[in-house]
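These notes open a run of structures that come right after.
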Structure P
Amino acid sequence: MDASADTPDPRFLEGAALFDAGDYFEAHEVWEDLWRERGPADRRFYQALIQAAVALYHHARGNHTGAARLCASGKRYMRPFAPAFAGVNVAEFWRAVEARLAGGSEGPRLGL
């Protein structure tokens, strides 16, 4: 989704649906294609989403160190988009990601 666009890119929504379903690797794949095409205005936003998805994927496979590193860098990348961008509440999103990485049973959801 370009910051000036009226409607989101279908790939953004597809990735969000996959992410919400807990299909983090698949969400990352969809968003990566979109990320490659984005301009500098919103490229870091997609990179942050990708890193969140990969962090959760690594966490599910026991790579907690890698998950924590990706979470930290993803939060940094998304910080300029706070408080919200493309329908994503930045603070709530990262609270949910961090809760899941800390052992919470609920996976974060974009709910788009």
Structure Q
Amino acid sequence: MDRPLTRTYLPEFREDLFELADSNLQRRVLTIWTDVSKGLIAGIPLAHLASIGDLSDCYKIYFDVQDSASPRYRFVYRLLPNRIEAISVEAIAVGERRALRVYVKAARRLGRLNDDRQ
């Protein structure tokens, strides 16, 4: 990658940042987002989740304050306009993985939440 991708976000992403348990988590996710934009790290592709909705154009990165075997938080993002021609990393949602909360938020924000979860 010649230069970093532009970082953009959905408006609700800011709210997610403030809802994180502490400022260390906030700094951690902002660092992750920057590293993705620079091509230093990449997330794991998501899929069409039957119980939630289609997140197949999104990626997830696990994180926590401390590195652990079971990080509690997920950062969900996508590359725009697509993976091949990406010019931007769009932050969709960040939050706890528990009960698939962060994925439900992401699907809702993208207008893809399955009707039975709304």
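Read the figures in this text as sums done on the coordinates, not as results from a lab. None of these values were measured; they are calculated from a predicted model. Cβ atoms are built from the backbone, for glycine too; each structure is taken alone.
A value of -20000 was computed for helix-only ellipticity at 222 nm (-39500 (n - 2.57) for each DSSP H run of 4 or more, over all residues; to 500); which of P, Q is the source structure? Working through the options, I get structure P. A value of 16.9 was derived for mean count of other Cβ atoms within 10 Å over residues 40-47; which structure in P, Q was it taken from? The structure behind it is P. Could you figure out which one of P, Q the value 3.1 for distance in nm of label points 7 Å out along Cα→Cβ at positions 48 and 96 was computed from? Source structure for this number: Q. Here distance in nm of label points 7 Å out along Cα→Cβ at positions 8 and 104 has been calculated and equals 1.9, so which of P, Q was it run on? The structure behind it is P. Among candidates P, Q, the computation of mean count of other Cβ atoms within 10 Å over residues 16-23 that gave 17.5 used structure P.
Which one of P, Q has mean projected area of the Cα convex hull in nm², as calculated from the coordinates, equal to 6.1? It was calculated from structure P.
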